[in-house]
Structure I
Amino acid sequence: MLIAHRGDTVRQQANTIAAFEAAHGLGACAIHTEIQFSASGTPWCHHAPNLQVPGGKPVAIDRLRDGDLRGFGLNTLADVVDWASRHRHLDWFVEVDHAQMERMGVENTIGRVARLIRPESDSFALVSTDIRSLRMARNLGCHQVALKVESVAQSLSVGVLTLAPDYLLIQDSQVDCPELPPGPWQWVVFEINSAEEAVRWRRRGAHHILTGNLALLMRSREASDVYGF
């Protein structure tokens, strides 16, 4: 499947419900978003720990209250889960940054996210680079977990094999072998933004691709043939 990275960012502000609705309108099968926490401890959809304030310096999201963040047009993870509950044919990948967990504590961070996505856990996969956090998410009722790895060799480690995540995410430039090795997971390669690359990665063993150019790939007959959208 094609996973829309942060929604349709060509026409809408990234990581907002407007971007997710636009991606859905283009025919996305799944959507990937990232989480940052406010000073109130609320998870918000945003790709970076800082916000660019018009005419000013970047401000750390974890220093802003929820009311302040509403003024920037952002959406909470709770907003997204509510919207997703009315669009059940979409799959979701929710990424929590390791630095966030170090600041807030793994239990606190994963606990807050898990409570929100658990009612829709068949549609949501929690994404992390941290194996311990994904084990915890499963124990808290998250049915699907996705591990982001830095190399193909890491996928063969005891920790990864024991976890047996539902998905493995890897950047295209970090794949140093002709084909992705099979396992009990599905491979997601990012970020792929051309039809030619999409087709090539399918031949190399990718089950899904994460793209920032959804509109282009949705128009490609070649990509449609190999990913079945």
Structure II
Amino acid sequence: MPVVEELKRIVEKLTAIGRPRGRVLARLARPRAPQLFRFRDDGETPNNRLPLVVYRGALDLDEAYDPAAVFEETFARHGWREAWRDGIYDFLHFHSATHEVLGFARGKVTIEFGGRRGRTLTLSAGDVAVLPAGIGHRCVTASDDLLVVGAYPAGGHYDEPKPEEIDYAAALASIAKVKLPRQDPVYGAGGPLIELWRRPPPAPERHREANGGRRAKARSARRSRARRA
């Protein structure tokens, strides 16, 4: 499939057949509320403090255009390039030196995100997933017609280590150095991704500790009053 799709892309770029441009391209983007998924470093898969962002049905895959070309042109318009067409690897891996966007041009796939302790999500044609560097992912099941378009923002470089193949400390250091993208791959400079990834992540552990501390103080105060009585 990758060879066939690469030939299609070459022909499309030479002839402009099946590739949307300009105003047409902007019209194909549908406003969608982002879904956020956070994954902790589990000691095997580094993951990231930044959330995985999923847009459901983000692009209108008009039959007049090659669906893979719709994703490629949309991503490139917003600075996410080095695009490829293929499926998703069935082994757990991540990227330590770049963020990644996945556009689902055809079919359906269930992907495990976040490593062996993460969660599975089912994605289908028109959906987009934006993975910060370090987020583990692998294909669990896929339809026979699955076609995915991947792309990357400027400033990083591609790698695909498996957890057992890495120097863990070096991977963490590399992930921390990956710069934030300048634009959302679907919605551009004003898209939700930019604010979501700049916003500090929530700290539920600290809240739980604080609540636990207040409860402990309350129990201590009650015991103290009981002793005085």
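Could you tell me which structure in I, II was used to calculate mean count of other Cβ atoms within 10 Å over residues 140-147 as 19.4? It must be structure I, since only it matches. When relative contact order in percent (Cα under 8 Å, 6 or more apart) is computed across structures I, II, the figure 22 traces back to II. Of the structures labelled I, II, which one yields 1.2 when distance in nm of label points 7 Å out along Cα→Cβ at positions 36 and 180 is computed from its coordinates? Structure II accounts for this read-out. Computing P(r) over Cα pairs in 5 Å bins from 0, in percent across structures I, II gives 1, 7, 13, 17, 17, 14, 10, 6, 4, 3, 2, 2, 2, 1, 1, 0, 0, 0, 0 for structure II.
Here, each number is a calculation from the coordinates, and none is a lab measurement. Keep in mind that this is a model prediction, so the values were computed, not measured. Cβ atoms are built from the backbone, for glycine too; each structure is taken alone.
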